[in-house]
Structure I
């Protein structure tokens, strides 16, 4: 089915739900990163945005962050190293396990997360206004259902 959709696109590229979800996400993320940069967070990049989206304000064990992100240990390590150099994150010993490390936002990181919350709300308000309240509500609910349906899937 997807192969047929890809071939029937008549030169416009593939057109299926996966592509539409992905391009919507990429557009949202580009707008978000641009707004974060404009807010003074010039260290903010798409990959850093993704990682920070998985990190609670109280912090998280580095090994759990790797699991949540579903990417290699090396990739997460590289992102953390860069954000630590920017003084956005810090690693502290895990009080429950001396071998483990907790990754958490610094004061600079918490300011960025507060700005991120504000910017996300602004982007959502623009999308809501463009779509209309009912269409937005349906989209939001549907995406929530898709997320719940996909939990635990391999």
Structure II
């Protein structure tokens, strides 16, 4: 089913062009150095869009990736500056999701876009991982939350 979803994403709806756009935009923003945290996140988002039905976008903090404290602080500043643009992009994407849901063939594509709204709003410090990894991270986080609530 994932393969069929990826094929539908790429060929009738040109998902590979969307993936290439985000990846190249991310590359440009990374080369500008000042916007590197944003660019790296958009490059990961472009990678996600190459096979959206087998991958997920998760934050580095949920994966417990160690990062330099200065990089985290700088990423937060870049994220705050990007936030107004992210809100506009999320609104445009939500309109696109609504329009795609008007046809049965567009529903899988609408699911991809709806699934990626969080990344469109904030691509900083996000990583593309296989769906199985994302499910395992969610399971471990839920288990840790249960342990915390038990005391």
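Work out which structure the value -23500 belongs to, where helix-only ellipticity at 222 nm (-39500 (n - 2.57) for each DSSP H run of 4 or more, over all residues; to 500) was derived from one of I, II. Could you put the intermediate results ahead of the total?
Values: I: -21000; II: -23500.
Computed on structure II.
To test your reading of the models, identify which of I, II gives 4.7 for distance in nm of label points 7 Å out along Cα→Cβ at positions 77 and 141 when calculated. Don't skip to the answer; put the middle values down first.
Values: I: 4.7; II: 2.7.
Of the structures listed, the value fits I.
Using Rg/Rh (Cα atoms, Kirkwood Rh) for the comparison, can you identify which of I, II gives the largest number? Let's see the in-between values first.
Working: I: 1.03; II: 1.00.
The structure with the largest value is I.
When P(r) over Cα pairs in 10 Å bins from 0, in percent, for residues 21-100 alone is calculated, the result is 16, 43, 35, 6, 0; to which of the structures I, II does this value belong? All intermediate terms of the calculation are to be shown ahead of the outcome.
On the way: I: 16, 46, 30, 7, 0; II: 16, 43, 35, 6, 0.
Considering all the candidates, the number was obtained from II.
If distance in nm of label points 7 Å out along Cα→Cβ at positions 53 and 69 is computed to be 1.3, which of I, II is the source? Walk me through the intermediate numbers first.
Working: I: 1.3; II: 4.6.
Going through each structure in turn, the value belongs to I.
Out of I, II, which has the highest value for mean count of other Cβ atoms within 10 Å over residues 109-116?
Values: I: 17.0; II: 19.5.
Answer by largest value of mean count of other Cβ atoms within 10 Å over residues 109-116: II.
Could you tell me which structure in I, II was used to calculate relative contact order in percent (Cα under 8 Å, 6 or more apart) as 30?
II
Where does the value 3.1 come from, among I, II, when distance in nm of label points 7 Å out along Cα→Cβ at positions 45 and 125 is the thing being computed? Spell out each step's value before the answer.
On the way: I: 3.1; II: 1.7.
It was calculated from structure I.
If mean count of other Cβ atoms within 10 Å over residues 13-20 is calculated from each of I, II, which structure is the one that comes out at 12.2?
Working: I: 12.2; II: 16.4.
Working through the options, I get structure I.
Values in this text are rule-based calculations from the coordinates and carry no lab data. Quick caveat, the model's predicted, so the values are computed rather than measured. Cβ atoms are built from the backbone, for glycine too; each structure is taken alone.
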